[in-house]
Structure P
Amino acid sequence: MKVFKNAWFGRFARKEKISADALWDAIERAENGQIDADLGGGVIKQRIARPGESKSKGYRSIVLFRKGELSFFVYGFSKSELGNIREDEEAQFKKMAKYVLSLTDTQLSELIANGQFEEVIKNA
């Protein structure tokens with residue numbers, strides 16, 4: 001499994017002090033079938049705990065997800081700021097998933113080199 005975050009989510013995670021371990025925890029839960037919401041089309045919503053708090057008081061993340069292969073964190077928000085994403089946003093994330101989850105290794109490497117994606121490295 002490889003885990004990535006897009007540039008927008010990277011800024012969000014830094015601002016909110018979301019660790020790589022917290023992102024990996026969300027993906028490992030998804031890998032084990034504990035998906036908070038399956039929106040279809042390779043798009044899931046996963047909770048991420050705030051540092052020192054529970055997942056229920058934390059953040060919601062939109063993840064482009066292919067079990068056992070790739071995960072891309074592309075959007076995040078706190079539950080207190082936004083109840084949920086809109087239908088048109090969900091449709092856009094599904095279009096994004098279709099494209100991103102079909103990238104070749106070469107195409108993904110180019111996007112990483114351009115700063116559009118960054119791999120999330122799991123701490124040992």
Structure Q
Amino acid sequence: MDNLRLCDSEYRFMSLVWENSPINSGELVKLCAAELGWKKSTTYTVIKKLCGRGFIKNENALVTVLVPMERVQTDETEFFVDRTFGGSLSGLVAAFLGSRKLSEKEAEKLKRLIEESEAETNDK
């Protein structure tokens with residue numbers, strides 16, 4: 001599967017599926033009505049569409065995840081960084097931070113992520 005990108009409404013729907021999978025399609029209809037304000041027909045249309053695209057399967061009225069949330073988030077993030085910052089992670093971080101202050105805990109976590117990434121690169 002090459003393109004794991006979802007539009008906003010599909011992502012909100014998939015968030016419910018990721019959180020509740022496996023889920024009976026009737027229960028998913030009720031959940032989408034409560035959380036997204038969707039009609040039954042809208043939910044079944046999106047189920048069918050995302051089954052066709054390989055994100056979920058609906059077998060015997062049981063909806064299960066085929067593509068984990070982390071894979072979609074990675075694909076979305078890479079697309080955004082490539083499109084908006086020409087693939088530059090440092091450009092993304094600089095734009096995100098702007099005048100915002102990082103907490104000491106956030107700064108330490110970022111340092112660890114960078115160190116782990118450097119170690120992985122050096123191991124290759």
Structure R
Amino acid sequence: MGTLIRFTLLPGQRHDLLGVETVLKAIEFAAFLGDKAFDAHWLRDERPDRKASVVIPSKSNRTLQIPHDKEVYKGWHLIENYLAKIKEFRGIATRYEKTDVSYSANWTLAAGIIAAR
């Protein structure tokens with residue numbers, strides 16, 4: 001089962017890829033698993049410096065398809081399952097909170113409840 005380590009709150013109209021860099025700088029990891037939305041040259045190129053493998057399937061519109069380890073990528077379902085558990089909390093799924101501080105606090109509370117189960 002996955003556990004929330006760190007998250008960055010972005011405006012709703014921003015792409016998740018924009019917040020990845022700040023989160024990744026602060027943690028150590030051996031492999032980066034991401035879905036096709038995270039298929040970016042700068043993200044793939046940064047990982048060899050950290051000696052971390054990148055497991056991201058290539059977008060369909062990429063001219064040169066980059067192979068990925070399909071066995072390691074099967075672990076992506078843990079991330080999807082965790083997000084489904086977070087969405088069980090109605091206030092988070094629909095973002096009822098008006099301020100970023102209260103929304104972030106509710107994410108932390110929901111993550112704590114899930115970890116305690």
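Structure data summary
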| quantity | calculated |
| --- | --- |
| Given -13500 for helix-only ellipticity at 222 nm (-39500 (n - 2.57) for each DSSP H run of 4 or more, over all residues; to 500), calculated: source structure among P, Q, R | R |
| If Rg and Dmax of the Cα atoms in Å is computed and equals 18.6, 52, the structure in P, Q, R | Q |
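FYI, it's all coordinate maths here, none of it is from the lab. Predicted, not measured: the structure shown is a model, and the values here were computed from it.
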